[in-house]
Structure P
Amino acid sequence: MGLISSYRMRLRRKYWRIRALRRRRQLAPVRNRTDTVARGAILCFTTVRNERVRLPYFLDYYRKLGVDHFLFVDNDSTDGTRDYLAAQPDVSLWTTKASYAKARFGVDWLNWLQRQYAHRHWCLTVDVDEFLVYPFCDTRPLRALTDWLDASQVRSFGAMLLDMYPKGPIGAQTYAEGQDPFEIAAWFDSGNYVIERNSRFGNLWIQGGVRARSFFAETPKKAPALNKIPLVKWSREFVYTSSTHQLLPRGLNLTYDGHGGEKTTGVLLHAKFLNMIVDRAEEEARRSEHYRGGAEYAAYRGGLDPTANLWCKWSERYINWRQLEILGLISKGNWA
């Protein structure tokens with residue numbers, strides 16, 4: 001990268017930090033327990049809206065994995081989400097009624113909180129329907145992974161978003177609070193993915209899976225991006241620029257080996273396609289607060305009803321991380 005390009009990237013990073021600084025006024029603290037966060041604690045950052053039914057399993061999953069403290073932004077929930085989170089002793093919570101879209105889909109809010117509270121911590125940034133799976137996660141806690149990344153002088157960890165879905169009508173099984181969502185959404189597409197390198201930011205851009213197959217078959221380039229960098233050893237100088245798809249400085253995006261080898265990577269099992277998606281698609285398409293004015297949810301609304309079946313004869317039933325490694329969707333690299 002030339003000097004001029006590097007300078008422009010520094011300006012862009014400064015711009016995103018200033019945006020986050022300005023958007024901090026939109027956040028009102030509900031419960032700020034960050035004074036209880038120990039040095040070296042693993043933190044999790046999340047923006048939510050009306051996700052009360054998902055929260056018990058989400059918190060339980062990541063507590064068991066090794067997250068020490070959760071920092072949430074609640075975007076004007078009306079279903080009890082805020083009260084539930086405020087009662088959790090390992091949660092700090094802020095609330096806002098401001099536009100999710102105008103805050104770059106929550107990125108500005110989280111960039112501010114990360115600048116304030118995440119410096120020198122390993123930070124996991126995920127949605128409440130995203131569940132990190134990495135090599136040896138069945139026997140090694142998240143701390144083992146971050147310790148190894150520290151020892152390897154690696155500051156960021158990449159994971160592909162793997163859309164999960166049920167077999168049969170999407171409305172046939174009702175998700176119950178606290179339930180493992182992958183008891184229902186147990187299937188995924190194993191092979192229909194397209195990968196290209198983003199020359200500007202250095203990250204890999206991944207598209208495909210069930211959403212490309214079922215909702216964007218005619219316009220695959222408009223299918224949602226599946227590349228994520230959810231786990232980062234944070235510095236107050238870092239910023240996410242586009243959800244968790246990419247960061248600045250751009251070196252954080254190099255979560256793959258460009259010289260023919262393999263870096264350790266994971267997946268985020270994505271539990272979007274439960275029975276609630278039908279009503280959520282209608283609501284979010286109407287609100288137009290998501291990327292491209294809610295075009296993604298408009299596509300879901302047009303192709304989803306309780307009888308819709310996303311399963312096909314090429315679908316794979318999820319077993320464990322080793323299965324994903326065999327399929328080439330995850331890599332343990334040189335972490336043995």
Structure Q
Amino acid sequence: MREVDLRGVDLNLLVVLDALLEEKSVTRAARRLNMSQPAVSRALSRLRALFSDPLLVDSRAGYILNTRAEEIRPALRRTLAGVGDMLLATPFNPAAATGQMRLAMLDLEAASLVPLLLERFANEAPGLDLDILPPSATAIEMLENDVVDAVVGVFDDAPAGIHRRRLFDDGFVTLMRAEHPDAGKKLTLDDYLRLGHIVVSVTGIGPAPVDIALNAIGRRRRVNVRVPSFFAAVEIAARSDLVMTLPSSLAKTTAGMGRLVALAPPIDLGSFTMSLLWHARHQHDPRHIWLRSTIVAAATAMTAAVPGSSPVANAARLDPPGTPV
């Protein structure tokens with residue numbers, strides 16, 4: 001198939017050609033295009049040279065289209081309409097959308113955030129499905145390679161090409177089973193260190209925030225078991241006298257189960273910020289804008305204070321991915 005080198009073609013001529021084929025008059029085409037009549041005449045000469053064809057021929061009633069002009073007219077209209085559609089932002093209609101949105105987050109974020117996301121999907125975009133992937137150590141690469149649409153996690157900054165939006169801040173609480181001998185009382189540091197502990201270590205490496213804080217004051221705790229999943233830790237805590245210190249957002253979710261109670265840790269563990277990350281390629285995509293606004297709205301609803309709903313009803317935060325707790 002012969003290819004045309006478009007580099008030397010003034011594509012504005014196609015707009016003039018469309019007006020000429022429609023108006024069949026240089027004067028009327030010039031008026032329609034807000035151009036001078038001589039400029040349109042010059043454009044017609046260039047078009048005839050480009051197509052190696054007169055296109056418009058004289059008649060007693062003025063110009064008429066020759067066979068070549070009649071042949072190219074439908075394709076010309078489709079081409080110009082297609083360019084116009086390409087330049088216009090296509091509105092996104094969630095109610096009619098189908099397909100899958102892919103998010104990377106830990107089971108902690110998924111437990112707290114996904115139920116609220118699914119409510120919004122059901123109400124606004126019932127044809128969209130949600131796929132949650134575990135964030136790898138290369139979460140940024142997941143975005144760069146378009147493996148996921150967005151990542152929810154703890155990131156202090158973002159490299160070039162990645163956008164970041166703060167969702168909420170989170171702190172820590174200590175969970176124990178409701179029938180635990182120390183349930184219902186204020187934990188002292190000595191009480192806390194006397195207890196056996198569960199640590200969640202997603203990556204299996206690096207110290208937990210609790211141990212960093214304890215080392216700073218010259219104290220240590222006994223870690224009886226390490227697990228890679230927050231929900232494994234929750235189940236162990238619910239069925240033993242071991243305790244776990246974890247982000248407030250997960251405690252807010254699990255404490256409502258009735259088998260666990262949340263207490264304030266006896267040591268200041270600080271806080272961290274949960275963020276939403278996405279690639280710059282999706283910054284202006286209407287579908288992705290809707291997804292991001294939905295995630296932000298769900299995070300806002302999740303962190304809203306609901307007095308009396310649980311022992312940690314006023315907690316407004318989440319967890320650091322890959323960081324043991």
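To which of P, Q does the computed value -8500 (helix-only ellipticity at 222 nm (-39500 (n - 2.57) for each DSSP H run of 4 or more, over all residues; to 500)) belong? Source structure: P.
Which one of P, Q has Rg/Rh (Cα atoms, Kirkwood Rh), for residues 66-265 alone, as calculated from the coordinates, equal to 1.22? Only structure Q yields this read-out.
With FRET efficiency 1/(1 + (r/R0)^6) of positions 18 and 130 (r between Cβ atoms, R0 = 41 Å, to 0.05) computed over the structures P, Q, the top value is the one for P, the highest of the group.
Looking at structures P, Q, which one was Cα Rg over 2.2 N^0.38 Å calculated from, given that it came out as 1.61?
Of the options listed, only Q reproduces it.
Using distance in nm of label points 7 Å out along Cα→Cβ at positions 26 and 146 as the calculated read-out, with 4.8 as its value, let me know the right label among P, Q. Derived from Q, not from the others.
Where does the value 180 come from, among P, Q, when volume of the Cα convex hull per residue in Å³, for residues 98-177 alone is the thing being computed? Structure of origin is P.
No value in this document is a laboratory result; all are computed from the given coordinates. On a predicted model such as this, the values are computed, not experimentally measured, just so you know. Cβ atoms are built from the backbone, for glycine too; each structure is taken alone.
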